[in-house]
Structure 1
């Protein structure tokens, strides 16, 4: 994947920003495959290469949008999605979205999975459903009324319209990831949004 994106960046190097090829990343990943054999043959290098390529494309002026119609979990999501300018998802409670699997989170926090699930009811950042994820301000758009397996003409047209709107939002927009902690939900969200993130960033700016 890294090679494909890097080739695209190279092919569009001399094009003006407005003509650079837009990229849609379709995110439906349960996680990365991990284990001794996967590490031995270099899965960590493949993941890093893909994440780096998407970041380079965004910084080079390509409009990069992640569309999430299915699960977005752990290393698969970190690699295929989080380096995009914008995240767009279906409002489908069957979608699981998190940077860490439940089993891993339970181990790290020294909870049982049942205790972890109870905690997620009160802390959106720990939750695994797409609606709680929206409360963090990470999503640009949550597409209502369409589920992951919908494939009729209305579903396709709705998603296309949402993606077109998302690409339009990137015209003259910064190529960094600041949108995720500066949008209205992130700053003023009733469930906390990214208030802690913004407070820490402000304190770091003051100190450094």
Structure 2
């Protein structure tokens, strides 16, 4: 069953890191009671690195709640809510269950999955776990991003339900495999590229990989 466990938003701010270092990031989001979701994202939400994050194809970040137990056991830690900087922490929506192009109703809004999330060092720096970044890639526990099809208000107790399964049937995990592990396999890359709902930035990355394969 799909369930919204945590709803979080937050603007970029200066974070204190180990060793007295600082970092400006929007990853440390706070639990939110209610916010309006426009095509540009949630009111009161934002990113610091606009080159690599944000944009209409990546307006909403989702992370499966099931992975929290895995990470806490592996690293012997207790993670905070929205530890990976996600807006929506959900159950029943892991990377092997969700497809690129699937549509979900959350509160009044309608969102569409556009790409896997490409994890960055901000996650490991924020959590103080350097080893977690390569493990996120190894496991495929990346989370994923969405565009907004219909704007509307989302609340912390909003119902989340899948409205449509994309006919291509390409899971987020398959997209992860294409991007991180099988980018030399023309058929795998082209299969993901065939999904019209794919985010432009993700498509560009895969097209570069596909370009390297010409003549093979």
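Every read-out reported here was derived from the displayed coordinates using simple, explicitly stated rules and does not represent laboratory data. These numbers were taken from a predicted model, which means no experiment stands behind them. Cβ atoms are built from the backbone, for glycine too; each structure is taken alone.
If log10 I(q)/I(0) by the Debye sum over Cα atoms at q = 0.13, 0.19, 0.24 Å⁻¹, for residues 2-113 alone comes out at -0.56, -1.00, -1.27 when worked out from the coordinates, which of 1, 2 was used? Answer for the origin of the read-out: 1.
Name the one structure among 1, 2 that relative contact order in percent (Cα under 8 Å, 6 or more apart) of 25 was derived from. This figure was derived from 2. A value of 5, 20, 20, 17, 11, 13, 11, 3 was derived for P(r) over Cα pairs in 5 Å bins from 0, in percent, for residues 106-153 alone; which structure in 1, 2 was it taken from? Here the read-out was taken from 2.
Computing FRET efficiency 1/(1 + (r/R0)^6) of positions 42 and 146 (r between Cβ atoms, R0 = 25 Å, to 0.05) across structures 1, 2 gives 0.10 for structure 1. Each of 1, 2 could give helix-only ellipticity at 222 nm (-39500 (n - 2.57) for each DSSP H run of 4 or more, over all residues; to 500), but the derived value -13000 comes from 1. With respect to distance in nm of label points 7 Å out along Cα→Cβ at positions 130 and 162, the largest value across structures 1, 2 is given by 2. Out of 1, 2, choose the structure whose coordinates give Cα extents along the principal axes in Å equal to 53, 52, 44 when calculated. Going label by label, the one that fits is 1.
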